[in-house]
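Readers should treat all values here as calculations from the given coordinates under stated rules, not as data from a laboratory. As the structure is a prediction and not an experimental result, all values here were calculated from the model. Cβ atoms are built from the backbone, for glycine too; each structure is taken alone.
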Structure P
Amino acid sequence: MKTLPGPASIEIEIKRSRFIAHAARVDTLQDTLTFYQSVADPSASHNCWAWRFDHQYRFNDDGEPASSAGKPIYAAIDGKGLDHVMVVVTRHFGGIKLGVGGLIRAYGGAAARCLDKAGLVRIEPRIRCMIETAFQWTGQVYLLLEQAGAKKTGESYPEGAVHLEIEIEKAQLPALRRALGDATRGAAAIRILSTD
């Protein structure tokens, strides 16, 4: 997944209208509301926005002609292949009408320039798992977890066994599963708890 490493903002002027774009990473619907409230200017003519995370997306024209603001902002996010991202573009009207085509170029361009300024970072999806094994295999299991870059998040000892809760990059899970099977002669079981 490609997303933003941190927030960014830019300001551009087009025919005396000021366009201020803000972009940030968002992971939940609550994040989108919080980010919008933190950057939207109630005194501005328009605060148009778009966001996408996982398989969800939304955009809003905030009073501009239909599909002239929110949709081009979303197109900038989509065109860069970004996820878990929100962009808010605030317009302070300068007295000269831009027309629908001009608005599309202005909002989409401001969003794209803001995203370019922010840069991007690739984040691999992670998965939470439970490894269940006997005590005799803990040394091998700990070593394999370290080699796979897994993060241990919990540990318990029910009835002579060891249960390890871990977080690992999803792409690393098949190799870990094979390595654990080989090292423990099939005695270690992995159960998926949740995915990012």
Structure Q
Amino acid sequence: MSQAVREVEGLELPVTGTYALDVAHTSVEFVARHMLSKVRGRFTEFSGQIEVAERPEESSVTVEIATASVQTDTGKRDDHLKSGDFFQIEEYPTISFRSTAVRRTGGTTFELDGDLTIKGVTKPVTLTGEFLGAGPGMDGETPMLAASARTTIDRDEWGINWNMAVETGGFLVSKKVDLEIEVEAHKVA
């Protein structure tokens, strides 16, 4: 077994320590309905750490996301998302997540509870995730890990409630937003 992994209850898990998100290989994305279709977006500036504990359920995650880095590949929509109708980036430059609990749900799947803060409002969320593996990084030595996680939030709960009725009935933007995270992190301590 590599010095980058250890065996816990039959699974090869990363060695204990502090892992920093590799921004080049990590994505923080969202999906929202726009009328009848779905629109994808992402945040391109963020940082975070995963503290891998001896007992996996004692591990923790912290993430800070720059709201000004929101991108949907449409400049006008990105500007609207940065405005007071949505993220209000001048007053609220970051979105943060702080985990409060980790639960293994079977095999390589887990749930990650935490506090999500958007526009100064903190609410609990639960992400469902999958541990994708651990091993040595590109240099053949530095331990790394990979995981995926997702959840669905109601943006109204964080005061992001701008909307517009459409002639065909319903609203322009869904209240429910899917958050999708793909993580690669490397051991730094």
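Determine which structure produced the value -1000 for helix-only ellipticity at 222 nm (-39500 (n - 2.57) for each DSSP H run of 4 or more, over all residues; to 500), calculated from the coordinates; the candidates are P, Q. Going through each structure in turn, the value belongs to Q.
When distance in nm of label points 7 Å out along Cα→Cβ at positions 13 and 125 is computed for each of P, Q, which one produces 4.6? It must be structure P, since only it matches.
Which structure, out of P, Q, was mean count of other Cβ atoms within 10 Å over residues 101-108 calculated from, if the result is 12.8? Provide the component values of the computation, followed by the final result.
On the way: P: 19.9; Q: 12.8.
It was calculated from structure Q.
From which structure (P, Q) was mean count of other Cβ atoms within 10 Å over residues 69-76 calculated, if the value obtained is 13.8? Going label by label, the one that fits is Q. If distance in nm of label points 7 Å out along Cα→Cβ at positions 45 and 141 is computed to be 3.3, which of P, Q is the source? Only structure Q yields this read-out. When P(r) over Cα pairs in 5 Å bins from 0, in percent is computed across structures P, Q, the figure 1, 8, 15, 15, 11, 8, 7, 7, 7, 7, 5, 4, 3, 1, 0, 0 traces back to P.
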